[in-house]
Structure 1
Amino acid sequence: MTEPAFELPDLSAESGPEFTDVLACKAWLEHVPLANVSEAQRQLLEQVTEFNRFPCKALMRLQVLEALREAVAFVQIEQAKRFTNRALPMADAEAAIFTETTALWDQMRIGYLHCLTASAADEIGMRTHAALLAQRVLAYCGLKMFHHYRAYREVERTDWQALHRTYKLAEELGVAEESVKDYLNRDVHDATPRIQYMRAILMGMANPNELARRQLSFVGFLLERWAEKVDLLPTPVMEEGMLPLGVDLAGDMPPERQTGSGDGELVDPRYLEVTRLTKSLKNRIGLLRKGESPAKLALGEDCVQPSCEQLLVFLYRQWCQPRPPRAERKRVAQEALVCNELAAIHYYVSGKAFRQPAGQTELTQHEREQIATFGRISTKDEDDYSSTHGFLLEHWQVEDESVAGLRMVRAAGTPGKRFGHGQLVAVRPGDSKNFMLAQTRWLMQGTDGALNAGLRLLPGLPAAIAIRAYGLNAAKEKYVPALTLTEVAALKSPPTLILPSGWFKPKRVIEVFVQQTLRVRLQDLIERGPDFERMSYEVLPD
C-alpha cells in the first residue's frame, strides 16, 4: 500500500498541553469559559495545537479528540456568526476571527490525522478505528472549506489536496464504505468516509460564492442526506450528451467535466455517478411545481416557495448537468471605474451633486457662506465631479466581459469600499464614455487579498432622477435620489425604476422629477437587492 504523504507537526516531549489524557481533558474543559466564546476559542486553539505536538499513544489521542469535539463545534459555530454574511473585504476584526476559526478546524483535522496515519501504520489497537478516523479527518477538511465559503474566501489548493489524499487513504485502508456514527451531524448520524468526502465535494461544486448565507446552510442541510446518493467509481460514467465528471485524487482541484481533449488528464481519477441524485432533485422540483409543500418533501420547515424550487434548480444545474455554453466572453485587460451605494451612483450618472428640484432646495451652511462671501453659489463642485463630495471612484481591473456581465478584480491594497452580494454598482470600463448599472452576482476574496467580483449588467441606459411619495401629506416631503433605465426591446426589458429598498408596493403612486414632475404608478417588482429595488412602472396622465 502506498500511503499519501501528509504534513504533520513534529512530536516533542517539550510540548506542554494542559491535558495529556482523556480524564485530564474532561477536567480542563470544565473550566473553559464557553460563555465567552472568543476566549474559549483562543484556549481551545492553543491547547489543541500544543496537544498535536505531544507524543502519546494514538488511542489516547483519539479519546482526547473525541472529548473535545462538542466544545469545539459550539465555539466555532458561535464565532462564525461574526464573519459570515458580511461585505467584502473583511474588516480586520472579522478577518482575525475567520483566521482563528479555520485554524481550529485545521488543528482538529491534524489531531485525527495523527491517529489515521497510526492506523495506516498498523499501530496496535488503531486499525479497527480506521473508518471513524478517516470520516473525522474528512469532516474537518470539509468544515474548514465550508467556513471559507461562508466568508466568501478562496479555498486554498492545499485544502483540496488534503481532502483528496485523505479519501485516497480511506480507500487504501478499505474503509471508504464503512459506516460510523457522527452525533455532531444535525439529523443524520450515520456516515461513511465516502459520504463525508462527497459532502465536501458537492458543496464545492455548488458555486458557493454565489449563494447567500441561508442558502449555504440549506445546501449543507441537504448534503447531510443526499451526499450518499453520489457514487465514486474508478472508471468514467458515460451519460448521453454529457462528458464524465471526474476528480483527481492526486490533484488539488474540485471535480470538473472532462473535455475529452487529453488536456489536463487525471493522474489518479475517480468519477462521480450522480444518477440517484439527479432523480431525487428532478422528482422534488416536479412536485414543488405541482404545489407540494417543501416540508412534505423532507426539505425542512424553513424552506419556502418559490425560493426553494429556485435553489433546487440551481443545484441541479451545478451537480447534474454539463455547464451550458456561456455567453461569449472575451479576455480584456483594461481598467474600470466603479462605485457602489445609490447616492454615489446617482452622483456619477448625473455628473453633479444631488439637489432638491425647484422649490425644494434647502441651502447648506457651506452654500450660505458662499453667498455671503461671493454673492452666489459656486458651481465648481458640479463641474469637477471627482472626490469633492466624498464619493470614492474605485479602480478595478476587468478580467473578461460578455454582453451580460463582467468579471473584475480589485487588487489588494487598492483603495475601495466594501461590497456585498446582490448590491447595486455603477461601472465604466475604460473604453466606455458612460456608466452602466450592474448587480454583484458573486464575490470572493482571494488568497492574495484581492477582491474578485462577477457583475451582471442591468439592461438599459441609466439616468438620474428624484422621487418622493405622492399625496396630500407628502407635499412637503423632500425628494430622494433614484435612477431609471431605458427600455431594451431586444431583451424584452421594459423601462424600469431603481429605487431605494422599501419603496416598492404594487400599484403605489409616487412623484418623479426628471425635467418636470410626473406621477408614476409602480407595477411589477423585477428584482431586489440588499440596497435597491428594480420595478416596471407606468406614467399617469396629469
Structure 2
Amino acid sequence: MHKVHGNLLGLKPSHKQRLEKLYQRRVHPDQIVSPELARTICEISREISRQVGLFLDRRGRVQDVFVGDARQITLTGLGRYRAGKTRLRGLRFVHTHLQGEPLSQDDLTDLALLRFDAIVALEATEQGLPGKVYWAHLKPGHDPQDPCQSEASSSLHQLPQDFDHFIDGLERELADHWEKSHEHGGKRQALLVGVTTSSLDRLKRNLDELRNLAESADLEVVEVVTQRRQQLDPRYVVGSGKLKDLYVQCMQQGVDLLIFDGELSSSQVRAISEFGELEVWDRTQLILNIFARRAHSGAGKVQVELAMLKYTLPRLVLKDNFLSRLTGGIGARGPGETKMEVWQRRIRDRINRLEKELDELSRQRKLRRDRRQKNDLPIVSIVGYTNAGKSTLLNRLTHSQVLAEQRMFATLETTTRRLRLPSGRFVLLTDTVGFIRDLPEDLAKAFRATLEELSGADLLVHLLDASDPEHGRQLEAVEQILGDLAIDNLPQLVVLNKIDRLSPEEQDELRQQGRFLISALDGSGLDELLNSIESELAAAEENAP
C-alpha cells in the first residue's frame, strides 16, 4: 500500500482511502495534469480544507501523494528520485490552492531548489472544481533573481498539450547552458559565504583571504556573499531564507560547492548539506584540501591524512534516506548503524597508526637535528605567513630551485640548504611551512613533526608580505602560533618582503617605522639582510650561557 505523506490527523477514513487511490491514477505524458485527476484532488482538497499535492513522473504516473494545511505542503522523500547538475528531477509537482492564489515565492523557490520539471497550482473552487491554473518551470540562463518562467491560465484546457516534448527540450537547453558556463579549464566552481556579527570590513578582508585559498585549491570563485546578523543561525549559520537564496543562486550558476568562512560544526555541515544537493565546506576543510593536493613526501602525506581523518570523524554522517534503507525502520539497530560504527572504528584505528608513524618521524627528525648541531652549523629558519615569499628567498640566497609559486601553501615540507654569509661562515637556512590565522588545531598537531624543526633554530627570519595591507595582522597570527609552539623566545629578525610592489613613498613610510625591507624577487636589500643575520647570530652566541 502506498503511503500518503503529511499530517493525516482528523481526516475521515473515506478521505484517506480516496487519497490512497490517487496512486492508481495515470495521465498521458503529453498532459501536465489530466482534467479528471485535477477535479479529484480539488474536490478532496475542498472537502478537507487542506492543500493536496502529488508527484507525477515523466510517464504520467502518480509517485507520491501529500496532504498539507490550508496554506502549504511540506515535501519529503525526494532522495530516491534522480537529480543531477544538468538534469531536472523527472517529477512535476501538482497541488491545490484553496484561495485561488498564484504560485507563492516558496513554490518558486522549491521549483528552483528541487529542480522539478514543473510546479502547478490548481485553484480549488468552493464547488470543488479546478479553476485558474498557475504553473512554472525553470528557464535557461544565469539570472539568480529570476530563475523561473511563470504562466497563468484560466482553465486546464489552456495548458500545453505536448508537455513531454517541452520538458525534453528544456532539459537539453538547461544542460547546454550549464556546459557553456563550465568552459573554464575544468575548474570546479564555488560560491564563498561569510557571516559576521561585527564589522563587515573585517569580514571582507577575511573573505579576500578565503578567495586566495580557494584559488590556491584550483577552484573558480563565482561569487562572494556576505551577511551581517545579530547572531549566527545555530542550524544554518545564515538562516533558512538566505540559505534558500544561496541554493537557488548556485543552481542557476552551475555551482555545486558552498564554502563558508570560519569553521562549521558537524551538525551545521549536515543541516546545510541536507538542505539541498550542494557540497558544503568550511575554511578548515578548504585548507585541508589544499594540503592534501600539495603533500608529496611520505611525511607530508601522513600528516595531512591524520589531520583530515581527525576533522572527518565527528562529521561522519550518512544521508537519512541511505541510512533508513539499511536500518529497516526507526529504532532498528540494523546494518546501517553497524556500517557507521565500522567506519568510525576503522578511522580511529587508522588515526592511531598514523600517530605512531608521526612519533617515529619526530624521532628521526630529532636525530638529524642532533647531527647538524654536532657539525656546529648555526640554523636559520625562515618563518612567516603563507605566500610571504619564503621559498623565493631561500632560492635567491642559496641559488636553489625549490618550488616557489604565487599561491598559498605552495610549500608543505621543510627544505634545508647551506648558506654562506659575508664573512665566509656557513649556516643552514631552512624553509618552513607557511602559517595562517586560525590554523586548524588538528592540522597544527599533525604537522608538529615538521614544526619541531623550528625548535632547533638559532635564529628565526620572520618574513612578511609588505604589499599585503593585512601584514600587521599576519604578524600577530604568526607570533601567536610561535607562542603556541613555545619557540617565541628564539632570536627573531622581522623582514618585510615584496617591496618591489610598493611605491617609493610607501617604502619610505615603512623605513621611517624602522622596518627592514627586501625584495627576494629582484634582490633588493639582501646584502643588508645577510649582514643582519650574521650580526644576530653573533649576538645570540655572545649571550648564550
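Values in this text are rule-based calculations from the coordinates and carry no lab data. Just so it is clear, the structure is predicted and the values come from calculations on it, not from any experiment. Cβ atoms are built from the backbone, for glycine too; each structure is taken alone.
With respect to Cα Rg over 2.2 N^0.38 Å, the largest value across structures 1, 2 is given by 2.
Assign the value 4.4, calculated as distance in nm of label points 7 Å out along Cα→Cβ at positions 233 and 393, to the correct structure from 1, 2. Source structure for this number: 2.
Consider the structures 1, 2: one of them gives -11500 for helix-only ellipticity at 222 nm (-39500 (n - 2.57) for each DSSP H run of 4 or more, over all residues; to 500) as calculated from the coordinates. Say which.
1
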